[in-house]
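Asker: Presented below are the structures under discussion, each in the form of structure tokens.
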Structure P
Amino acid sequence: MRKLLRFLPFHFLVFLILGIYTQLFLEIWRFSFYVLFIVHGLFLLILWLLQPKKIRTFLAFVYFFFVGISTVFVQDDANYLNYFYKKSMESSKAVLKVDKVLKSSSFHHKYQVKIIQVEHQKTRGIALLNIEKDSFSTPLKVDELIVVKTDFSELNSPLNPHQFDYKKYLKNQGIRQQLFVGKADFLSIGFGSRTLKGWSEEFREFVQFSIGKYNFQPNELAVINALLLGERKEISRELLTDYSNAGAIHILAVSGLHVGIIMMLLLKLFSFLSYFKNGKTAQTILIVLILWVFAFIAGLSASVVRAVTMFSFLAIGQQFGSKKIILFSLFSSMFFLLIYKPLFLFDLGFQLSYLAVLGIITIQQKVYHFVQFKSKIIDFFWQLITVSLAAQIGVLPLSLYYFHQFPGLFFLSNMVIIPFLGFILMTGILVILLASFQIAPIFLTDFYGGVISVMNRFVSWISHQEDFLWKDISMSFGLLLASYGIIFFGARLLLHFTSKRVLYFLTSCIVFQSVILIEKSQRNQKSEWIVFHKTKQTIVGFRDENKVTFVHTVDSIQALNSIVNSYKIGENVKASFVKQQSNIYFHKKQPILLIDSLGIYQLQNLKNPIVLLQNSPKINLERMIKTLQPIQIIADGSNYKTYIIRWKKKALQLQIPFHYTGEKGAFIKK
């Protein structure tokens with residue numbers, strides 16, 4: 001670890017990451033590309049001319065911080081003069097090129113598209129394309145060109161607190177706009193210049209068509225597509241939930257785990273080359289080539305490309321046989337990927353992959369040598385347990401932060417599946433190769449389908465052991481950082497026990513406890529009233545310290561939880577639920593009047609309330625305002641939009657604050 005801290009590329013990586021974060025959130029660089037080029041030239045010239053080593057090192061750190069800023073600025077399409085949104089007007093005619101096929105929603109086919117032309121002007125930039133589904137629609141393909149005449153719109157922000165921010169997620173993919181079209185609103189004009197990704201997608205479709213001719217069950221075929229081809233769109237929600245609850249969701253995503261297993265198998269397969277002169281070099285070249293062929297077969301998705309890049313660097317580091325060189329290779333691959341695409345830093349798959357591999361490299365061997373077994377079989381399973389444990393330690397805080405659950409039986413599911421995953425992958429590759437030529441023996445495909453079916457049933461059984469699945473775990477960003485502080489200093493203490501490292505580890509534990517106490521104190525001082533947005537229903541929350549009571553008109557508990565769970569977990573509060581039985585409530589002595597479809601609001605001695613309109617009451621808003629003199633009017637998602645437009649216009653005329661949750665999001669009064 002000490003050598004790593006003295007490893008200059010590691011420091012450069014740290015400053016690169018700081019630069020990426022700084023530019024993304026503060027946008028401190030807003031000058032032209034010419035100025036950017038000049039500043040880079042000056043930096044490099046000064047570094048070349050300077051002699052004192054310490055000053056050069058310091059300036060190198062500053063330079064890589066600036067490189068992080070530059071990579072974000074250069075790769076942001078919005079900074080270019082030919083960015084499509086700067087050229088588009090109302091109902092502009094645009095030529096789009098399909099870049100990626102996304103998972104469809106209930107009503108739309110979804111695609112990531114490049115906007116290559118707007119009204120005869122060449123443009124750049126990517127957007128989200130939503131095409132209305134119908135029974136005759138044919139999905140578009142990668143590299144297909146279409147012409148549309150429609151308006152681009154901004155992506156919507158989440159309407160309820162702590163809800164998944166899809167707008168932010170897409171922004172981190174470089175997508176800021178979307179468009180909606182019907183089947184008759186676009187025209188396909190064939191294919192443009194074919195890309196490697198397009199050829200990869202076409203090959204993958206051919207393989208899917210070929211294996212689809214064999215007698216695989218839908219769930220078997222969906223898992224085969226996910227395991228070998230990186231295609232998860234056909235996996236049912238139930239099966240996906242089973243794998244998630246069993247702690248085995250990573251098996252369904254072609255990423256670091258699959259590529260790592262394939263690399264280990266290839267290392268054993270080509271181990272005989274090490275006995276020849278330059279054999280290790282030949283072995284490394286062969287492994288890297290095969291890994292990239294696998295990436296091509298798996299569709300060249302971002303997660304696969306990242307994983308193969310990471311393990312290509314690790315394969316090169318493996319040639320030298322030193323754990324420290326392997327660790328340096330890991331950070332070098334991360335540095336290379338972030339230079340190529342800085343927004344990978346905010347991709348969950350990228351974060352989980354590197355943290356898992358980092359955990360395995362730094363922790364696994366130390367834990368493995370705690371206990372020695374003479375039996376090779378027991379030793380084999382013990383090694384797998386330590387690999388799984390090290391990877392889980394690396395990703396646990398981040399998993400809790402994003403998914404808010406911990407599968408207690410993940411050890412069991414991983415111990416059973418991972419030992420056979422290499423066999424499943426290699427047999428699967430053999431099956432798809434033979435199936436592509438329509439020469440796969442029926443007994444082989446039936447056997448392979450049976451293996452996948454057994455794995456699915458085992459995962460389903462694990463997922464239904466609900467006593468071992470801990471859900472609704474709250475993890476704040478501060479607690480996330482404090483958790484990794486404990487892991488970092490704990491790993492250092494594990495590697496080498498000294499009194500100084502004990503002190504550092506205990507200090508990290510104190511910091512962790514301090515964060516918990518501070519957050520608990522903040523929760524106990526919070527009081528607020530929230531009107532959530534829910535179509536056709538009303539949900540309001542009364543928060544007092546670390547408890548919240550949800551008053552609602554929702555019949556389905558599942559529908560209610562889909563709205564309030566994110567708030568409950570994000571705020572780490574205890575919740576209770578009651579059906580709405582009254583039209584008058586109070587928050588800090590402030591009266592709150594709920595006017596429903598009955599339209600009753602003339603209550604004795606009621607003045608200056610907050611008014612919540614629900615279920616489209618047929619009232620004269622001007623008369624109500626003159627009678628009650630409300631300080632605020634709120635309309636939630638249970639009202640007709642035509643009513644809301646009329647109310648909003650009248651409130652604006654009478655200068656009364658008006659808040660519609662479907663437009664501005666949830667209303668929160670502290």
Structure Q
Amino acid sequence: MADLGNILLFFLFPVSVFTALAALAAGITKRRGLLEAARRGAYAAFGVTTLAVLALEYLLVTSDFSIEYVASNTNYALPMFYKIVALWAGHNGSLLLWTWIVTIFIAIVAYQNRRKNNDLMPYVLLMMAVTMVFFSVLSIFISNPFDTLYQDMGNQLQEFAVPDGRGLNPLLQHPAMVIHPPVLFIGYVGSVVPFAFAIAALITGKLGAGWIHTTRRWALTTWGFLAAGIVLGGKWAYVELGWGGYWAWDPVENASLLPWLTATAYLHSVMIQERKGMLKVWNMTLVIATYLLSIFGTFLTRSGIVSSVHAFSNSGLGPAFSVFLILSTLFSIALLLYRRKDLKPDEELQSLVSRESGFLFNNLLFLLATIAVLWGTLFPVISEIFTGDQITVGPPWFNNIMIPIGLALLLLTGVGPLLAWRHTSVETLKRSFGWPILGSFILVLVLIGFGIRDGWSLGSFAISFFVMWTIVVEFVKGARIRGRNSGENFLKAVYMLSRKNTRRYGGYIIHAAMVVMFIGFTGNAFNSETRAEVDEGDFFELGPYKFTATSIQHAQNENYSSEYLELEMTRNGKFVAQLKPEKRYYFASEQPSTEVDIYSTLREDIYAVLSGMSNDGERVIVQVYRNPFVRMVWIGTFLLVFGTLFAMLPNLRETKSASPSNGGIV
């Protein structure tokens with residue numbers, strides 16, 4: 001099966017090259033036959049890569065320990081579910097997954113556009129095929145997941161199989177980590193589709209709104225998967241790493257945030273280009289930047305230039321990624337400069353108090369956030385180049401910069417939609433913002449009365465209240481008008497109103513989701529914790545809670561041994577919950593793992609970690625964190641995904657007018 005996998009990977013390279021060359025020839029000669037050949041090459045690449053993925057999966061589930069990747073990431077005792085998902089546990093397998101997703105997307109794009117966008121499609125397929133060629137080269141020559149194990153037998157190397165594998169990294173043996181990588185990869189890879197259409201538009205000079213309409217749902221899909229992948233990574237860190245938080249401004253965390261920031265800016269500013277013909281250069285730049293930052297994020301994870309619990313060890317991929325990233329950047333900039341005269345805006349900004357200016361300020365803030373995160377992420381590398389020492393930029397630096405930027409962006413989500421196009425009158429401002437500002441002011445007074453003094457927290461709660469008010473008012477006002485005109489009850493009017501303009505009201509749901517998530521983020525300002533050394537019968541307190549160590553237990557199975565502490569949690573003498581933080585030791589990998597236990601409510605999480613043994617070896621060390629509003633982050637993520645899916649639905653009037661031959665555009 002390994003031989004078959006190698007054959008398939010080696011076959012993928014000429015198929016990818018053929019697709020790229022056929023697409024290039026089709027663009028130059030305008031011959032439809034060559035375009036069809038490129039399209040069939042895309043289908044073939046998808047088929048070949050799918051078979052290669054299945055071949056690797058077969059080797060993983062059958063525990064073929066003659067394969068280096070299988071021996072490094074699985075073992076006999078590993079549950080079957082984790083053997084299957086070990087496909088993306090190491091950098092070789094995850095790179096194959098990356099390549100597979102690229103081939104899936106190029107096949108989908110080729111099929112969707114088989115009867116349209118004929119001027120753009122040769123170059124769209126070309127750009128996607130070039131990406132496919134690059135990743136196929138990496139999978140074949142640098143990070144081949146089908147490499148076999150060899151031992152030195154004197155004058156020759158002989159293939160051999162180890163008795164058992166080293167097992168899956170204990171940190172990866174969690175459902176959130178199982179889902180997180182492929183979701184994030186789809187977000188990363190999805191950026192190649194808008195990028196390919198943007199480059200095709202620049203090459204052909206077809207710079208109207210056509211390529212934007214074609215890629216809108218692709219851009220939204222990329223954005224949604226990136227957002228979900230980032231939060232799933234935070235969920236994994238929260239429940240698996242045992243440090244009490246879900247975001248630490250880690251370099252690899254930041255690398256995933258960067259393309260999300262530029263994609264978010266694009267989704268907002270593209271509306272101005274569609275309506276007013278403005279920000280054409282800026283939108284092209286954002287699409288290109290999102291793709292390049294996705295490649296950069298993949299490079300950062302695998303290059304070994306930064307230290308991160310999320311990153312793979314130095315895999316030898318750094319130089320190849322560097323060259324590809326530099327060439328892609330230079331090519332994109334040169335093409336953008338070549339077409340800069342054709343990207344002049346159709347209109348100019350007429351007023352600073354308008355919806356156009358709101359989108360412009362929004363973009364400037366996203367640009368500032370991107371620069372800040374990029375600088376903070378690369379600063380250790382830059383400092384090492386110039387000083388010889390890595391100077392780490394910690395969470396306080398990021399928080400000091402990103403909290404005010406984040407709150408300003410949140411405020412704009414409430415202000416922007418209420419501003420009028422071209423110019424907003426003073427009367428409109430009073431009518432739109434008077435009540436929500438008053439309500440926010442009253443909320444701040446109430447919170448101060450309850451003892452909250454932190455300025456950023458008060459600002460976050462006030463802005464969240466303001467934005468949620470404006471969103472609810474938009475739904476209520478629109479539903480009432482529709483109800484009066486149609487006779488529908490309120491709930492039906494809300495549904496029909498939303499389905500008539502899914503993009504607008506899906507956006508409102510996404511904004512509401514961000515409000516909910518920001519409330520969760522604000523809870524970090526009120527975190528508290530305690531650390532205790534306990535034996536059976538000992539107790540300690542945190543806030544209103546009392547924790548009693550009822551027993552210390554030991555367990556073992558074929559995969560790991562474990563020690564766990566049973567903690568009885570009470571409040572005012574009443575039983576609340578029993579927590580069982582655990583410490584595991586995995587036999588195959590010879591690595592420990594911390595398994596936290598969390599009692600979660602809408603108000604707060606009680607988060608217990610078994611840290612180890614005391615110095616005298618007589619007691620266990622337990623840390624308990626009290627984290628307010630964490631569940632709001634996960635609820636907000638669910639709303640965000642729902643809002644994204646809703647925004648991708650066709651409007652009801654589109655559904656009625658669409659003909660079967662047109663098909664849908666994803």
Structure R
Amino acid sequence: MGNNIVRKILEEHLVSGELVPGKEIAIRIDQTLTQDATGTMAYLQFEAMGVPRVKTKLSVSYVDHNTLQYGGFENADDHRFLQTVASKYGIYFSKPGNGICHQVHLERFGVPGQTLLGSDSHTPTCGGLGMLAIGAGGLDVAVAMGGGAFNLNTPKVVLVKLNGKLQPWVSAKDVILELLRRMTVKGGVGKVIEYGGDGVKTLSVPERATITNMGAELGATTSVFPSDEVTEEFLMAQRREKDFVPISPDPDAQYDEVIEIDLDSLEPMIAQPHSPDNVCKVSEIEGLHVDQVCIGSCTNSSYKDLMTVARIFKEGGHKVNRDVNMTISPGSRQVLDMIAHNSGLAGLIEAGARILENTCGPCIGSGQSPTSNGVSLRTFNRNFEGRSGTKSANVYLCSPEVAASAAVFGAVTDPRKLGDYPCVEMPHEFMVDDSMIVPPSEEPEKVEVFRGPNIQPLPVSGELQPVVKGAVLLKLGDNVTTDHITPAGTWLKYRSNVPKYAESVFSAIDADFHKKAKATGGGFVVGGENYGQGSSREHAALCPMYLGIKGVVAKSFARIHKDNLVNFGILPLTFADTADYDSIEEGDNLEIDNLVDQIKSGETITVKNIAKGKEITLKHGLSDRQVEIILAGGKLNYTKKAAL
């Protein structure tokens with residue numbers, strides 16, 4: 001029986017465990033990345049471990065979220081902290097303005113066949129290069145930087161077989177939107193998506209990266225493409241040919257599931273509000289008035305994407321429609337340089353586009369919030385309600401081609417009506433200037449780490465108590481996102497100040513939640529299916545822990561968020577019988593007796609609903625290692641204890 005790509009990389013990096021789907025394994029991590037919204041906490045956690053230098057092959061700290069440094073000193077202070085801590089501990093530092101972490105890592109650091117762990121859910125972008133790139137919470141990344149293994153359940157491997165070739169005006173974004181339409185936002189949980197078929201060779205590395213990037217919205221552990229001659233050409237153009245390693249599945253490779261997509265017949269697609277899997281054909285909603293178009297993000301901000309948009313306007317003699325506000329966010333300084341030297345930037349400005357910095361920007365609600373009830377078409381990866389900064393806005397996700405078409409016509413329009421498709425060839429050589437990537441100090445003992453007043457001490461949970469009780473503070477439905485739990489936008493500057501950031505917890509749902517949690521000494525939160533989907537932000541577990549949340553009871557959890565809950569000592573519990581979800585109401589008092597013994601002795605836990613006078617059975621589904629972490633009160637306590 002032959003091996004697929006995923007199994008080959010896992011076998012090469014296996015530290016412990018069996019490669020049996022569902023069984024926990026530990027793998028060695030070659031590279032890590034962080035971004036500023038998650039990095040401050042990750043490096044505080046790394047410092048707390050007392051390790052003098054990172055032990056990975058490469059670790060990079062990016063500043064790409066809070067680059068506006070708005071509203072006070074907090075962001076600028078955090079960035080100074082990040083640069084000094086990187087210099088001291090052996091980490092490369094990508095300065096504000098150098099670009100979005102995933103785009104820059106793809107260009108300058110990604111290596112086929114290696115493992116990458118990033119404190120951002122879109123880390124799988126580098127799967128477009130043939131890496132096994134996984135998003136995780138900052139604490140998991142900190143442990144990996146310290147030389148520790150990363151633990152995960154052995155995933156099932158799904159082969160997505162791409163047949164044929166994309167037709168003009170149909171792009172890589174349409175491939176992943178079609179897959180989301182079929183699999184939904186929870187269809188990839190416990191799985192890795194591996195791409196194959198003859199259509200793979202027709203896709204450039206940036207196109208592959210668009211697909212693997214947005215694969216995060218499937219709930220998948222990661223996504224990966226083969227490393228082939230297309231990969232080699234890309235690395236050569238980046239002057240990194242020495243990093244090329246060919247990786248392909250064996251001819252008789254086995255898969256747990258096979259999905260086929262006919263690229264020849266694929267049409268332009270669009271995700272409607274308020275979920276990335278609410279997908280239909282563009283032609284089905286054609287004519288919808290559009291107020292705003294935003295092109296960029298880590299999904300669609302490559303040279304090819306932006307030059308395609310520039311040529312649509314230039315070659316067609318188009319201008320941005322008078323009723324549309326259009327923004328462009330290049331993915332990296334390299335992309336900005338390249339489109340500037342190839343007249344793309346001038347063409348976009350002449351067309352009436354607003355050029356933003358090389359950052360995440362509007363994707364995370366940092367600027368460009370739409371008008372009230374406005375329609376915004378974005379080439380981004382998420383359109384959760386309120387994520388744009390305007391709760392009443394209707395955000396649609398689409399390709400650069402569909403976005404440009406809407407900007408021209410002022411309404412959702414099939415881009416094939418624009419005429420001849422502009423041909424943009426991949427460069428034979430990219431412009432390489434790494435001057436905004438700062439290497440670590442060769443004299444770390446002389447580096448003093450800067451700490452501004454916004455950086456507060458790291459909260460740590462205590463050991464698990466034998467009796468846990470509290471009120472149900474909030475009951476929620478399905479697909480609760482980490483944006484619902486700890487919003488981004490203007491709150492981001494408090495990422496290193498947990499007491500302040502904790503005031504944001506569930507603020508869009510219940511503005512007084514943090515006060516209620518503090519007043520009652522904490523309690524429980526109840527949710528439906530796929531609780532905690534979306535961003536990897538560990539603050540969605542860390543801040544509730546600070547507020548005293550003892551457990552989250554849900555029908556099911558998103559992978560990263562469940563791991564984060566465990567890492568911070570919050571019990572992630574699921575209903576043994578989902579009908580019991582209906583029996584719990586907000587305000588009910590729950591009590592778990594003999595919890596330590598219960599969690600040690602089996603997978604089920606008996607919980608008393610005092611208000612209803614009944615008992616319900618819950619499951620924790622934790623590995624032996626995770627049980628020990630919960631008993632210790634979190635992964636930081638567990639790691640310190642293991643080091644003694």
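Asker: Identify the structure, out of P, Q, R, from whose coordinates distance in nm of label points 7 Å out along Cα→Cβ at positions 265 and 353 was calculated to give 2.8.
Answerer: Q
Asker: Still on this model: Hey, mean projected area of the Cα convex hull in nm² derived from one of P, Q, R reads 35.9; which structure?
Answerer: Label of the source structure: Q.
Asker: One of P, Q, R was used to compute helix-only ellipticity at 222 nm (-39500 (n - 2.57) for each DSSP H run of 4 or more, over all residues; to 500), and the answer was -8000. Which one was it?
Answerer: The read-out was computed on structure R.
Values in this text are rule-based calculations from the coordinates and carry no lab data. All values derive from a computational prediction rather than experimental measurement. Cβ atoms are built from the backbone, for glycine too; each structure is taken alone.
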